[in-house]
Structure I
Amino acid sequence: MRKLTSAVLLCAAAAPSLAQANECGEVSITEMNWASASVVTNVAKFIMEQGYGCDVAVVPSDTVPAVTSVAENGEPDIVTELWLNSTGDAYQRLEQEGKIERVSKVLDPGGVEGWWVPTYLVEKHPELKTIEGIMANPELVGAQFNNCPDGWGCRIVNDNLVEALDLEASGIEVFNHGSGETLASSMAAAVQDEEAWFGYYWGPTVPLGKFDMTRVDLGEYDAEAHSANQNKDNENPKVSDFPAAPVLTSVTSDFREREPEVVEMLSKMTFKTDTMSAVLAWKSENNASAEEAAVYFLSNNTETWKEWLNDSAQQKLAAILGN
């Protein structure tokens with residue numbers, strides 16, 4: 001599959017006549033500095049170039065610089081994998097001013113986070129699906145909760161949840177990891193040996209694509225409680241599940257007017273969060289580039305991307321991808 005994706009990229013580069021008739025013009029799009037965002041950008045780039053004839057410039061960025069650039073310069077044209085909960089009030093102001101507009105949720109249901117256990121544990125002990133079941137049977141999860149490193153936003157939320165649940169009184173020790181790498185490796189080591197593991201993680205990520213994990217039911221999502229739990233000085237933490245974080249593709253208002261067909265495509269371009277985690281796992285296992293991961297997704301999810309494209313673009317991509 002790795003060889004096939006590389007061959008498709010070579011084919012696309014060598015056969016620009018299929019799409020590059022300048023039907024679209026120049027387009028700028030962000031590439032945020034994390035793995036899933038890079039895949040999203042490269043999928044969009046491939047489609048825009050090969051399906052719509054765009055001349056695409058990729059702009060390396062991050063959430064705050066991207067929003068600031070749109071505010072000050074009116075570009076880039078497309079900002080994708082924009083995690084709304086990381087933008088503060090700046091993004092909402094841009095929408096109110098008519099400078100930018102959201103066109104889709106690029107991840108469905110969004111960014112996911114929560115407390116997880118390996119699915120093989122749940123298959124043996126169904127009670128581990130809920131936090132109540134885990135607290136009643138701490139030995140089944142190794143009597144340990146794997147927490148986020150200090151300085152991460154999830155650490156604050158988790159610490160408040162641990163207090164609200166009185167988790168340690170149930171016999172579960174909280175282990176605070178020193179880095180994201182040790183948190184991920186603790187999951188990997190446990191799952192590979194089919195041992196107990198219980199802790200926090202988020203997606204889309206390589207571990208959640210590589211390992212079969214079950215999200216623990218923490219109860220109902222309480223917006224007020226979850227908001228308060230993000231404050232390290234919360235004096236009265238309460239239990240709330242984690243909501244899915246909205247993750248957007250947004251475009252400048254000028255770009256919507258200039259390239260309506262491309263915007264129509266972007267409005268439909270949504271990846272299932274679980275699917276993106278699986279793509280990231282493939283990328284990691286094959287030491288593949290983001291461009292190769294994009295072609296891997298397109299080659300294996302034809303029925304998904306066909307729903308995004310107009311008939312002409314569908315035919316052009318099918319000719320390159322061979323489906």
Structure II
Amino acid sequence: MALATLARAFSPAGIGNIGVGFDLLGHTVVGPGDVATVRRIDAPTVRVDAVRGDVRGAGDIPLDAGSNTAGRALLALREALGIDHGFAIELDKGIPLGSGLGGSAASCVAALVAANALLERPLSREALYPFALEGEWASTHSRQGDNVGPMLVGGVALATPTRLLRLDVPEWLHCVAVQPDQVLETREARAVLSAPYPLSQVVAHSTHLALFLTGLARADAALIGEGLRDVLVEPRRAPLIPGFAAVKQAAMAHGALGASLSGGGPACFAWFASRAEAAAAAPAMVGGFNAAGCAARAHVSPVAGPRAELLAPAAAALQEGLQPRCL
């Protein structure tokens with residue numbers, strides 16, 4: 001049977017770092033996301049033909065493939081696999097860049113999942129991971145996996161430079177992600193971390209990370225809460241985000257296990273031991289940004305959120321007589 005020549009995929013938003021897991025941990029959330037439409041073309045190249053949707057704060061999202069996270073990822077895929085054909089990409093943004101919810105990563109992962117469906121031998125999600133890391137370089141000039149990793153495999157992921165592992169988490173864990181109408185570029189958020197840290201602070205952070213991971217493994221809410229305290233990155237980034245202190249205070253007052261910045265900010269998140277607690281806290285957390293003169297919206301989601309998936313390209317499937325596949 002002939003291979004499909006067009007595929008569409010959706011990638012959900014994500015919470016990078018989860019506070020204590022800087023550049024290592026992340027999870028996905030139900031709510032906003034990006035859609036990539038990828039078409040197989042005869043020319044041995046990668047094109048980004050269009051970027052539509054929520055492009056607030058993005059300036060001009062580059063159409064040059066090497067400077068675009070989705071384009072760069074597919075360039076790396078072509079080169080590594082020796083693919084003789086090319087890809088044309090169209091992106092529909094549901095996550096604004098600079099929001100702290102993984103907007104650049106979602107475009108990258110959605111494009112990879114769509115392009116993978118057009119291959120004669122599709123790769124596993126873990127095998128796509130190095131290409132997602134390469135795509136992230138276009139946005140941040142670094143290859144961290146805390147956003148692209150969870151988007152590829154779903155839920156909470158431990159994403160090192162060489163390994164992508166989905167972690168088991170209890171079903172009762174829920175998250176509130178609050179997205180303010182602010183923009184904070186990732187490079188600006190990383191710049192404030194350049195000064196050295198004292199050893200005592202690094203040891204304290206490592207202690208919290210160990211407690212946090214042990215709490216996840218044991219489904220122990222007390223350990224998770226004891227560990228979900230970022231003493232390394234949050235103190236330096238928080239001053240960049242008007243309203244953050246009030247948002248975190250509101251979350252903790254409503255019984256959050258912990259709260260911090262999502263990725264580099266300005267979005268914030270909090271974890272709760274039940275969906276009911278998360279839903280009750282969400283309006284108060286939004287109110288923290290409102291009090292600072294900033295509109296915001298909240299997304300309540302299981303911590304074990306979805307992974308990127310193919311969307312049914314109904315028109316293309318009917319035209320070519322193919323059934324869309326879910327990988």
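Each reported figure results from applying straightforward, stated rules to the coordinates on display, with no laboratory input. Computed from a predicted model, the values in this text were never measured in an experiment. Cβ atoms are built from the backbone, for glycine too; each structure is taken alone.
Can you tell which of I, II yields 0.75 when FRET efficiency 1/(1 + (r/R0)^6) of positions 29 and 229 (r between Cβ atoms, R0 = 41 Å, to 0.05) is derived from it?
Working through the options, I get structure I.
For structures I, II, calculate distance in nm of label points 7 Å out along Cα→Cβ at positions 149 and 213 and state which one comes out highest.
Largest calculated value belongs to I.
Any idea which of I, II comes out highest on mean count of other Cβ atoms within 10 Å over residues 85-92?
Top value of mean count of other Cβ atoms within 10 Å over residues 85-92, among I, II, belongs to structure II.
Given 15.5 as the derived value for Kirkwood radius over Cα pairs in Å, for residues 109-252 alone, which of the supplied structures I, II does it correspond to?
Comparing all candidates, it corresponds to I.
Taking -11000 as the value of helix-only ellipticity at 222 nm (-39500 (n - 2.57) for each DSSP H run of 4 or more, over all residues; to 500) derived from one of the structures shown (I, II), identify that structure.
The read-out comes from structure II.
If FRET efficiency 1/(1 + (r/R0)^6) of positions 157 and 301 (r between Cβ atoms, R0 = 30 Å, to 0.05) computes to 1.00, which of I, II did it come from?
Computed on structure II.
Quick check: 1.5 is what I get for distance in nm of label points 7 Å out along Cα→Cβ at positions 181 and 205, calculated from one of I, II. Which structure matches?
I
Here mean count of other Cβ atoms within 10 Å over residues 77-84 was calculated and came to 14.1; which of the structures I, II was it taken from?
On the way: I: 23.5; II: 14.1.
Going label by label, the one that fits is II.
If you rank structures I, II by Rg/Rh (Cα atoms, Kirkwood Rh), which sits at the top with the largest value?
I
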